[in-house]
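Please go over the structures that come below.
Values in this text are rule-based calculations from the coordinates and carry no lab data. What you are looking at is a predicted structure, and each value in this text was computed from that prediction instead of being measured. Cβ atoms are built from the backbone, for glycine too; each structure is taken alone.
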Structure 1
Amino acid sequence: MQTVRVIDHLTSWLKDYCLRAKQDGFVVGVSGGIDSAVTSALCARTGLSTLCVEMPIHQAASQVQRAQAHITWLKAKHSNVRMEVVKLTPTFDSLVAVLPEVDNAELTDLSLANARARLRMTTLYYFAGIHRALVAGTGNKVEDFGVGFFTKYGDGGVDLSPIADLTKTEVYEVAKELGIIESIIQAKPTDGLWGDDRSDENQIGASYPELEWAMDLRERKLDPTALDLSDRQRVVLGIFDQRNAANRHKMEPIPVCVIHADLR
């Protein structure tokens with residue numbers, strides 16, 4: 001990948017889109033992870049107003065520290081960057097307190113994890129509304145179009161997705177070129193929705209490089225039965241296929257029931 005040229009292309013794309021939309025800048029949720037760090041840095045490079053919002057909900061201290069360190073670093077480099085910290089833990093706890101109890105703990109935990117993402121989305125759009133800004137998404141290609149590893153109307157609720165055509169490996173290449181702080185580059189990827197240290201790999205069952213391999217195989221329409229795959233590769237391909245199918249509803253437009261002329 002021609003990393004410098006890709007960075008310049010993404011920066012120009014962001015700025016051009018924002019100006020065409022007649023908005024003043026960007027709002028980015030910064031989590032302490034690599035994707036939000038790269039997205040916010042790209043937005044900052046446009047020279048347009050870039051508001052970085054940190055929104056802890058029972059967050060691990062290490063994630064909070066990385067997020068704040070990144071925003072501090074970004075503000076030192078770009079005068080157009082501002083920061084807001086919105087502590088959403090009390091809001092989340094108030095929501096949990098009024099919800100009915102459900103016997104299925106696994107489904108309850110997943111629903112509440114997604115609720116965290118949706119509270120953050122609502123917060124980002126509040127700031128976008130008062131600052132005439134666009135919410136910049138932080139999803140990469142494997143998450144957004146491979147396994148659907150995002151929350152519908154949560155971190156998937158955005159105005160534009162600058163890094164959604166970059167694999168996770170490519171995101172790391174861009175991060176290194178941008179000079180993203182080392183603690184973020186070294187941190188294991190996590191969605192930060194569970195209040196513990198579980199990683200994306202823990203949840204998915206495969207690493208990003210493995211998922212990128214599976215996605216590439218499917219995009220090239222290769223027949224796995226004709227390939228000499230290892231046992232692990234077969235497991236990874238199964239994980240990819242299962243998640244891709246289960247989360248297809250996130251990746252495709254909302255279905256509309258069309259009323260044909262003969263019914264009107």
Structure 2
Amino acid sequence: MLEVRHLSKRYKRIPAVDDLSFTIRPGEILGCLGPNGAGKSTTVKVLIGLIEPTRGEIFFNGKDVRADWPAFLSAVGYVPEEPNLYPQMTGREYLQLAGRLRGLPQPVLEARMDRMLRLLSLWEDRHVLLASYSKGMRQKILLSAALLHDPELLILDEPFSGLDVNTALVLRTLIRALAEEGKMILYSSHVLEVVEKVCTSVLILRKGKVVAHDRVENLRGLLRQPSLEAVFAQLTQQEDPERVVTEIIGAIRS
């Protein structure tokens with residue numbers, strides 16, 4: 001189980017994340033939602049060790065991750081929002097690098113890597129430089145790299161970005177299947193429709209604070225809203241889109 005306790009991150013006394021606590025249990029898919037600047041990306045970067053928290057604790061399977069960061073990270077698969085890869089490497093070379101850094105034995109790595117390349121329709125381009133890959137192709141490489149070592153915890157930051165419809169459907173089904181096997185999944189996204197279909201529960205942030213943490217159906221019932229989109233708009237105090245659109249049209253025609 002992943003436990004985040006009273007996590008805070010401040011930049012010059014301005015809180016990006018403010019007293020954040022949540023858990024992800026085996027088999028759970030937690031959707032992390034919030035408007036721009038809500039603290040989603042900061043939370044993810046703290047979890048994977050890219051930035052230091054101002055205060056708070058992170059426990060994984062009962063152990064403080066700060067006691068052994070490498071051991072924790074070896075159990076994590078991470079897909080960042082932006083597919084920033086080494087452009088001078090080929091797709092296959094990048095997966096080789098990722099697998100070696102994870103300590104996978106060469107025969108295991110070779111077999112898994114080639115199967116992933118075939119299954120994600122990248123086999124014909126395996127020796128092509130990543131600089132020539134489309135955004136969707138780079139996203140597939142990142143997904144493959146995150147899954148190669150069969151992690152216990154998956155942290156996905158906008159994983160569907162750039163994917164074609166067929167691959168997106170495969171990924172949606174894969175996320176559910178991994179959860180059924182007992183994986184823990186943190187899914188950060190702006191696409192509320194996908195979160196509602198995939199996630200077992202949601203964490204909604206506003207200005208670094210938790211404004212909701214519950215199962216989707218519970219939130220809809222408590223707030224008497226028909227959809228997660230309506231729940232999100234109410235809790236994050238989003239402006240009425242029809243009014244904003246009317247004002248934009250008025251502005252460009254004035």
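Using the calculated result 21 for relative contact order in percent (Cα under 8 Å, 6 or more apart), pick out the matching structure from 1, 2.
Going through each structure in turn, the value belongs to 1.
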* **Answer label among 1, 2 for the case where helix-only ellipticity at 222 nm (-39500 (n - 2.57) for each DSSP H run of 4 or more, over all residues; to 500), calculated from the coordinates, equals -16500** => 1
* Origin of the derived value 3.6 (distance in nm of label points 7 Å out along Cα→Cβ at positions 17 and 169; candidates 1, 2) -> 2
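So mean count of other Cβ atoms within 10 Å over residues 65-72, computed for just one structure, reads 19.6; which one of 1, 2 is that?
1
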